Structure P
Amino acid sequence: MAIDDARNAGDLSNAVQAAGSKLEVLIEVDVGMGRGGVRSVEEAVALAQDVAKLPGLRLRGVQGYEGHCMLEPDRAVRIQKAFAAMNYLGSVIDSLAAAGFGCEVVPAGGTGTYDITGNNPRVTEIQAGSYVFMDNFHGNLVPGFSRSLTVLGTVVIQHGETIVLDSGRKSVGIDFVLPTMVDYPEYKAPYFAEEHSLFDVDERCNLKLGDTVELTPGYAPTTVNLYDAYHVVEKDRVVDIWPIVPRGPGHCGIIDSALD
C-alpha cells in the first residue's frame, strides 16, 4: 500500500491490528506530478519515523510515479524530465537511508517511460500497463509494441464519401489522440459524438453500409473501463472471454495502476 499521510498510516495500522494481520507499505513521493505523495524529503523522513512506531506496518520503500513526463511528446524533453524526477526520488532514498530506513522496493515509471526510468538502477519495478494493449496515444510515444486492443464498429450510415460508425465516445476512448480504423489508418475522424463516429473516406475505402471495422482506441484505459469483458480473438475466432472486474466508477486507482 502506498501512503503519504501519517493519519492514514494510523488508520491502516488500526485496521490490520483489528484483523490480526500485517501490511507492507511504501511512501509515495510526489516527483513532479502534483497529485499524491509527500512533497519534500523532510516529509518522507518524518512519515517513515511515524510508520516505524505503528504496529502492523512495515516500511519497504518508496514509490514515485512520473506520469507528468509521459505526456511529453518530445522524447528528448521526456528523458530530461524523467531523469529529473528519478534524481529527486533518489535524493529521498538517500535521506531515508541516512535516517536508518532502507528502500528495498522502488516502483516507478509507466509505458511512456519504461525504457528511460527502467534503466535507473535504483528502480526495482516498472508500473507499465498500457503496453499490453497499446493505443494511438501510447503508440505514438513508444513505437514498437503490437496493438492488441480494438473496438468493433459497424457502418450504420453512408452518405457519399462520409461513413458513420456506431462507435462514439460511449464505445471507445478518445483521450489525447483520436481512434483510427485498423484497416484504414489514413482516414481521420473529424467528429466523435456520443454514439457515432464520422470518417471522411475516398475511393480507396471498400466499407459499405452494414460492414464491420475494427477501431484502434485513442486511449486504452478509458476504453477498457466501458466494457464488462474482453473478447479474445485468435485467427478470427473468439477463443475466450475475460471479465473486466475493476471497471466502473470508484475503481480509478485500480485502473490507473493497471493501465498507466
Structure Q
Amino acid sequence: MADLVVARLRGSAVHRARAVERSGVSHFWPDLKLNSQAATVVLGVFGTTISPYLFFWQASEEIEDMAESRAQPLVRDARTAAKELRRIRWDTWTGMFYSNITAYFIILATAVTLNVAGVADIETAAQAASALQPLAGNFAFILFALGILGVGLIGVPVLAGSAAYAFSEAMGWNWGLERKAKDARGFYAVIAVSVLAALVIQYSPISPMKALFWSAVINGVVAVPLMVVIILLASKKAIMGSFTATRPIAALAWLATLVMGAATVRMFIPG
C-alpha cells in the first residue's frame, strides 16, 4: 500500500504545484463543507490541543511542584503571584505555539502530497511517512520514524501520566511522580497498564492511525463539559480571589467551547 502511495505522489507533481498555489487562499478561507464529516475533523483538531488530559497533567504537576517547594496557593500568599503567573503564561503560550505551528505544517504537507494524490484514508505510519517523500526522498521514512520516536518520548509520559493522575485522584490513591513506586503503587500501575495497552494495539487489527484520530475526537467531546466547569470556576471571585480569568480569556474560552459543542452536535447529525 505504501508503494502505491509513493507511486501516486511521484505522478502528481503538477497537481502538487497547483495545490501549493491555491493554498495561499485556502490557509485563510478553506473550502470546508459543514457536514458531519467536517465537524468530526474540526472536533478532532480541537481535541488534540484542548484535551482533558492536559487539564489533569498541568494542574497535577503544579500541585506537585507546590508540595515539593512547600509553597502556598496564590489566593493565600500573593507575594509570588506575578512571578508564578508570568512563568505559567510563558510556558502555556510557548507550548501552544510550538505544538500548533507543528500541526499546521503537518496538515499543509499532507494536503499538498497525500490529498492531491487522492489518498484520503491513512492506515499505517508508512503511508503517513510517504507524505514526506517528495520533500525528503528516501530519507522520508527515517525522518518520520525519528519524529514518531520524539513525539512518543514526549507524549507517552503525558498521556499515561495524566490518566494515572485522574484515576488515582478519583480512587483516593497516593499519586505523584515525586513519589517512589512502593508509595504510589496504584498510580504507577495505571501508567504501566496504559503503556502496555498502547503496545498491544500495535499488534492488534486496530489501525493506530484511526485510533489516534478517534481518540482526539473523543477528547474534543469530553472537553466540552469540562471547559464549561473550568470557565465558571475560573470566573468566580469567591474561588479565584483576585486571580479570576480576564474577560478576553474567558470570551476566547467560551468561543472555543461553543465551537466544539456545535461540532459535537453536528457530528451526530447525518449528512
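Nothing in this text is a laboratory measurement; each read-out follows from the coordinates by a stated rule. None of the values given here were measured: they were computed from a predicted structure. Cβ atoms are built from the backbone, for glycine too; each structure is taken alone.
Values as computed for the structure displayed
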{"quantity": "For -1.43 (log10 I(q)/I(0) by the Debye sum over Cα atoms at q = 0.16 Å⁻¹, calculated) the corresponding structure among P, Q", "calculated": "Q"}
{"quantity": "Winner on mean count of other Cβ atoms within 10 Å over residues 48-55 once structures P, Q are ranked, highest first", "calculated": "Q"}
{"quantity": "With distance in nm of label points 7 Å out along Cα→Cβ at positions 104 and 152 derived as 4.7, matching label from P, Q", "calculated": "P"}
{"quantity": "Relative contact order in percent (Cα under 8 Å, 6 or more apart) derived as 34 - corresponding label from P, Q", "calculated": "Q"}
{"quantity": "Answer label among P, Q for the case where FRET efficiency 1/(1 + (r/R0)^6) of positions 80 and 240 (r between Cβ atoms, R0 = 30 Å, to 0.05), calculated from the coordinates, equals 1.00", "calculated": "Q"}
{"quantity": "Which entry (P, Q) yields the derived value 3.7 for distance in nm of label points 7 Å out along Cα→Cβ at positions 120 and 160", "calculated": "Q"}
{"quantity": "Given -8500 for helix-only ellipticity at 222 nm (-39500 (n - 2.57) for each DSSP H run of 4 or more, over all residues; to 500), calculated: source structure among P, Q", "calculated": "P"}
{"quantity": "Label whose coordinates, when mean count of other Cβ atoms within 10 Å over residues 176-183 is calculated, return 19.0 (choices P, Q)", "calculated": "P"}
